[in-house]
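Coordinate-derived values only; no laboratory data. Keep in mind that this is a model prediction, so the values were computed, not measured. Cβ atoms are built from the backbone, for glycine too; each structure is taken alone.
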Structure P
């Protein structure tokens, strides 16, 4: 069993699998959106909408990779159980602050990754269309 470590690890194997699944589904949604834009000859600026599913993909990947759920960190809970569904509150104020800082860093990294990806897709679309 994984141990809770404030600002470092707040999810176990089951929650990590859920985050990887979120990332995969979000990335698939990105591909479907791009497919629709190109197949149905929609305006190229719509590729910028890929920011939303790319954010979900990056968020899921980063959370699983770093064993830290940003939502849990902001809510002040953790679940390091092997099966999931065993959330416990974070009671130490210093631990809550560390968790919030880590959560905000993950959100910022996911937003930056999604923005870079959306701009890249848009730029490639300008060259292709």
Structure Q
């Protein structure tokens, strides 16, 4: 049975600590629905397409050293690199990629918002 989407889906992917949850909260505060896709935890390279099939795919990235500073996260560089490997397909197909290392939460939101305004204006609710 095929379901019909009632509104466009914005998917957000990236490694742990890249800022996905924060971006989604900030988008939702502006009435822009977005979904976290846990591709970094899946062995199926195109799981992001199979389960969610977003209309727009946002990829937030973070370097390993910055990921350690953002959260007291007990993971090895090998685990980080494994997440990057699992995200390779999503990265290759994303509409917008942002390395979040140098940006604040607000700056990340602003860059994504401006991208959506420019390329997908129908996803931005009227003020």
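Quick check: 15.1 is what I get for Kirkwood radius over Cα pairs in Å, calculated from one of P, Q. Which structure matches?
Structure of origin is Q.
Given a value of -23000 for helix-only ellipticity at 222 nm (-39500 (n - 2.57) for each DSSP H run of 4 or more, over all residues; to 500), point me to the structure among P, Q it was derived from.
P
Who wins on relative contact order in percent (Cα under 8 Å, 6 or more apart) among P, Q, i.e. which is largest? Each step should come with its number before you reach the end.
Working: P: 37; Q: 31.
Going through P, Q one by one, relative contact order in percent (Cα under 8 Å, 6 or more apart) peaks for structure P.
Could you figure out which one of P, Q the value 0.95 for FRET efficiency 1/(1 + (r/R0)^6) of positions 93 and 117 (r between Cβ atoms, R0 = 35 Å, to 0.05) was computed from?
Q
Given structures P, Q, which gives the highest value for FRET efficiency 1/(1 + (r/R0)^6) of positions 85 and 101 (r between Cβ atoms, R0 = 30 Å, to 0.05)?
On the way: P: 0.70; Q: 0.95.
With respect to FRET efficiency 1/(1 + (r/R0)^6) of positions 85 and 101 (r between Cβ atoms, R0 = 30 Å, to 0.05), the highest-scoring structure among P, Q is Q.
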